[in-house]
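Before anything else, here is the set of structures, which you'll find just below.
Read the figures in this text as sums done on the coordinates, not as results from a lab. Because the structure is predicted, anything quoted here is derived from the model rather than measured. Cβ atoms are built from the backbone, for glycine too; each structure is taken alone.
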Structure I
């Protein structure tokens with residue numbers, strides 16, 4: 001995390017003091033975060049993420065996607081498919097939607113039972 005914060009700060013050509021003022025903490029806190037000597041409070045972490053317009057997950061190293069829209073673009077095809085399903089569903093009659101709902105519920109139950117059986121086999 002500390003490397004990402006320092007890199008973002010350096011890319012913006014700002015000092016630790018400037019960042020500290022912007023996010024509402026001391027320069028000493030920013031220094032300790034960047035040197036790995038302390039973890040920031042969640043409120044400070046959120047302020048840093050907002051200041052650099054990145055996700056908290058990116059700062060924490062939980063994703064390589066710096067910006068939230070990058071994660072969205074990675075799922076673009078899947079989202080397009082979901083949109084097609086939703087639009088198709090919306091065009092069905094109420095009776096047909098009820099049938100689809102019942103079928104989906106039935107398939108969910110089958111999958112759940114399948115997973116439970118696989119779990120039992122492993123034990």
Structure II
């Protein structure tokens with residue numbers, strides 16, 4: 001049913017300008033936390049023949065001054081920090097292991113967005 005509804009709507013790809021905005025500093029622009037949540041909620045992420053529709057996300061800053069729930073670095077566990085620029089600049093989508101449960105995270109250099117609800 002969801003596929004039928006989605007096939008009748010139009011969608012646009014993230015632009016280079018939007019990707020640059022996603023990497024701006026929340027300390028300088030605190031309103032970006034809410035803007036990014038609105039931008040990414042409802043997005044469709046595709047890879048090869050697989051896609052998911054993101055219903056809701058939870059934003060987290062990378063800086064402890066801005067967000068008490070920032071991503072803590074620990075030895076031995078991989079970081080979600082994007083190190084190379086790709087198709088969407090410094091924006092990556094990666095699985096993240098937390099409390100023996102795999103989560104999907106959309107990461108930028110300044111923030112993480114935990115996907116809390118999605119449809120496959």
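Worth pointing out:
- Structure from which 13.1 was derived, mean count of other Cβ atoms within 10 Å over residues 7-14, options I, II: I
- Among candidates I, II, the computation of helix-only ellipticity at 222 nm (-39500 (n - 2.57) for each DSSP H run of 4 or more, over all residues; to 500) that gave -23500 used structure I.
- Source structure (of I, II) for distance in nm of label points 7 Å out along Cα→Cβ at positions 39 and 55, computed value 2.4: II
- Comparing mean projected area of the Cα convex hull in nm² across structures I, II, the highest value is found for I.
- Label whose coordinates, when relative contact order in percent (Cα under 8 Å, 6 or more apart) is calculated, return 15 (choices I, II): I
- With percent of Cα pairs over 17 Å apart, for residues 47-110 alone derived as 50, matching label from I, II: II
- Distance in nm of label points 7 Å out along Cα→Cβ at positions 15 and 103 - structure with the largest value, from I, II: I
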